[in-house]
Structure I
Amino acid sequence: MSNDALNPQLEGMEQELRKAVPIAVYDVLRQSVEELRRQGLAAGLKTGDSAPGFALAGAVGQEVSLMAEVSKGPVVLVFYRGGWCPFCNMQLRAYERILPRIRALGASLIAVSPQRPDHTLSQQEKEQLTFTVVSDPDGRVAERYRVLYEVPEPLQRVLREFGGSLPEYNGTDKWLLPVPAVFVVDGRGMIRFAHVDADFMRRAEPERVLLALQALEAQ
């Protein structure tokens, strides 16, 4: 694995988080991940499934259609929790670094989060992202990709303590989040790569995404 691999950096961030928060808080975070896995919730669509189409608002209000984008070439579709999540921010920066290689393979990247469009814009500006970022505030698209879950009460209390009200941030009355997920959708609208992990502190390696795109190009 290359020296700039994403997950070793995320592991380092997890260790810093573990030192920075009370052990009871860290335990709630880990227990929420294990409960998602135990229940088999938000396990995601699989390779070979059809990718549900959608049209969502982008950072400046423009409508972004998945089917319009796949008509031009493969799409890397990234579901992330929001700009308040440092693990998400690290992932998005890593994907921004490989964006020239994604585009060289004839593909594009769309990142989807439940945050309101105005928060999406500030996130895009803050991270200096040049790919498309769209808002799915009611989680309907995340639900169709089977990556949506309701935040349990213990985790709600932690998020309130450290990040404020998630419903207010997302412009909804529900405590909903997607698990981190990456799908590569080909020009026919089929999922050709899927990485879904209940652990928000782990993400799909950029190199794996590139390998999936290279496999498509070789066909």
Structure II
Amino acid sequence: MARLFHYHYWTPRVEEMERCYLACDFKLNQRVGRVPGAEWRRWDMCNWAELRKRNVMLRIIEMVMGEVNVTFGMGKQDLFDHVGFQVDEDGMLAICKRAVLKGWPVERNERRTFITTPWTFRVELMLQPVIEEPSNCRIRSLTMAVHGDLAPVGELAQLLDIPMFTQPDSLRLSDGEWEWIIHSGEKTRVEEVRLATPSASVSVTDPVGVRLLLG
């Protein structure tokens, strides 16, 4: 069964994004970037004054809290790129097979797989790690808008092999542990993410406009 755990944005406000998620008790897992003309490498230990001074182009900043993984990289504008699911090996093969039958492009490598949807975002698949103890932090729901016809969104439920529920103005994909709510909008973007955490209830809007509800 697929488990929703991740989303990724491109944005010119990567420093502000990192600061926002740190304030929400996320931990910095890694920064990957490069200076002009050099190779990509990790910049985890540098402070932002040094990163700005050296003009480091950051391809990815990874923030984690429990089972939740949020990444963002430098872009010219705020742009939602993909949503991520963890699956087992059998699930990975089955989902990729269904994507190919739909004519959706599939890009596979050892670390992760990307499926390009008919809308302006992708679905990422990663193999589930071995977890000895369940985390006390996970994505409870993710609400997003898609630009274009909402009717074919049902194909995402077929792709992931999860139940879909039709609501008056949206579609809800849910396996009982998490839900993915999708409705029509002027721009494809993540609007709200609810996290199940042991902390007190907190509401924050990050620099790209995603409303985070913790607690």
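Annotations for the structure displayed:
- Label whose coordinates, when log10 I(q)/I(0) by the Debye sum over Cα atoms at q = 0.13, 0.22 Å⁻¹, for residues 56-143 alone is calculated, return -0.53, -1.28 (choices I, II): II
- Structure responsible for 0.95, with FRET efficiency 1/(1 + (r/R0)^6) of positions 80 and 128 (r between Cβ atoms, R0 = 25 Å, to 0.05) calculated and labels I, II on offer: I
- Of the structures I, II, the one that -13500 was derived from, the read-out being helix-only ellipticity at 222 nm (-39500 (n - 2.57) for each DSSP H run of 4 or more, over all residues; to 500): I
- Structure (I, II) behind the derived value 29 of relative contact order in percent (Cα under 8 Å, 6 or more apart): I
- Per distance in nm of label points 7 Å out along Cα→Cβ at positions 112 and 168, the highest-valued of structures I, II: II
- Source structure (of I, II) for FRET efficiency 1/(1 + (r/R0)^6) of positions 160 and 200 (r between Cβ atoms, R0 = 35 Å, to 0.05), computed value 1.00: I
- Structure responsible for 17.6, with Kirkwood radius over Cα pairs in Å calculated and labels I, II on offer: I
- Each of the structures I, II was assessed by distance in nm of label points 7 Å out along Cα→Cβ at positions 24 and 104; the largest value belongs to I.
- The maximum of percent of Cα pairs over 19 Å apart, for residues 16-71 alone over structures I, II, that is, the highest value, falls on I.
Only the coordinates and a few stated rules stand behind these numbers; no lab work does. All figures in this text were calculated on a predicted structure; none of them were measured in a lab. Cβ atoms are built from the backbone, for glycine too; each structure is taken alone.
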